[in-house]
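Novice: Each structure below is given as structure tokens.
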Structure P
Amino acid sequence: MLSVRLESLHHAESLGPVPSFHLVAGAFCGDRLGKLALLRQNRWLRGSTAFVSLKFDTPTIVTIERPGRQNSSLYGPFDWVRVSGNEVRASDMPGTALAQFDERSGIWRTPADQEQGVAIVFSAPQPDPKTLNGPHAA
């Protein structure tokens, strides 16, 4: 399960825990929570409040789902992930955006390979079934 903190200069709001959160075009959504915020001019709007970032403070997997492909690109787990305006940044990638959103086209892109994604999914790492009962379990 994963939680997120929406941050502004004067206010913070926590949402979750849910199995995953999604960025679909300019919308931020949560499993069983629906549409939570909209990206407008590099700010996340939730009701009448504008947030500058969305922050995942626990280990997070980032999946970029690509149009017309069965496979997706999986990144992480990262110690933290932050969506600041139109960029997704992660703890292990200082100074580099994992993905960027183009508001004109409504598409998320990965700067490293310029691939386009339909959606970005944030989820908690799944436990390794081999270690669920300890290292000596049969």
Structure Q
Amino acid sequence: MALQWKFDKKCGEITFFEKAREKEFTYALYEGNAFLIMLKEERDGKMIEWEMYNFFADETHMKRCCGLANGCDDLFEDAPPIRMRLDIKKHSKWKKVVELMLKAYPNLELIVYDSEAFVKDMAKKVRL
């Protein structure tokens, strides 16, 4: 089955640090029909292009890719994640994502937020 997601359902961002080039790369996060989908977004004026970076089909796949499953190496060893922002309203299994990411990458800078609460809070401030 092909990966599917809705572009208006972006649930966060993740930044990796590639050790060899000493460079950071940031990818947009989506849920879709996979546990987590990572896409590179290129913006050129009004145009946006997306490029598939990686995905986790389910929790088991994520554990294997992150080196948490027995006998599996960390696929991100040479470019580990250093920062992650995750919207709890746009990812149905955000608690599991957070748990696994922090277990695999204890030094990960993690920001979990609720976009709906932020929007409601800003609306209240604007009305005053």
Structure R
Amino acid sequence: MLRNVLGSFASAFVGVLVGGVALSILFGAGSFEGLVFMCEMVGLATLPVWLLILLPLYTLVPRTSVLWRPVVCTLLGCISGPVLLALARVCGWPHHIGLLLPVATLVGASTCLFASLTATRFHPTLYGTSKA
């Protein structure tokens, strides 16, 4: 179980880094401090998604599921990032949040790609052990 939590957290962390770099490029944060700030902003938005969606899915979807194939998982991430951002907009987040849809796509895709590529390391098999 701890490996599942670690794997899902690592996946979310990769998504936060990719989103922070994308925001830094998009808004021209030219320093390391600017990059850290952008990663913090993406992390604040990603934390509830990790706790409420990614962690339960990571622990409940069996490793043998077709959802763990890299192409399928990455496409689902590409779709889920913007959908979750749009839901945040509907729930009252600022109007200009629509500018971040490409960043949300990158965050979702990179998170899911990393999760699918490392699933054999962090995700248990049918027999309760992990292929390491």
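Each reported figure results from applying straightforward, stated rules to the coordinates on display, with no laboratory input. These figures come from a predicted structure and were not determined experimentally. Cβ atoms are built from the backbone, for glycine too; each structure is taken alone.
Novice: Taking mean count of other Cβ atoms within 10 Å over residues 11-18 from the coordinates of each of P, Q, R, which one would give 14.6?
Specialist: P
Novice: OK, next. Given that helix-only ellipticity at 222 nm (-39500 (n - 2.57) for each DSSP H run of 4 or more, over all residues; to 500), derived from a single structure, equals -23000, which label among P, Q, R identifies that structure?
Specialist: It was calculated from structure R.
Novice: Quick check for you: by mean count of other Cβ atoms within 10 Å over residues 27-34, which of P, Q, R is greatest?
Specialist: Checked P, Q, R; max of mean count of other Cβ atoms within 10 Å over residues 27-34 sits with Q.
Novice: Of the structures labelled P, Q, R, which one yields 15.5, 54 when Rg and Dmax of the Cα atoms in Å is computed from its coordinates?
Specialist: It must be structure P, since only it matches.
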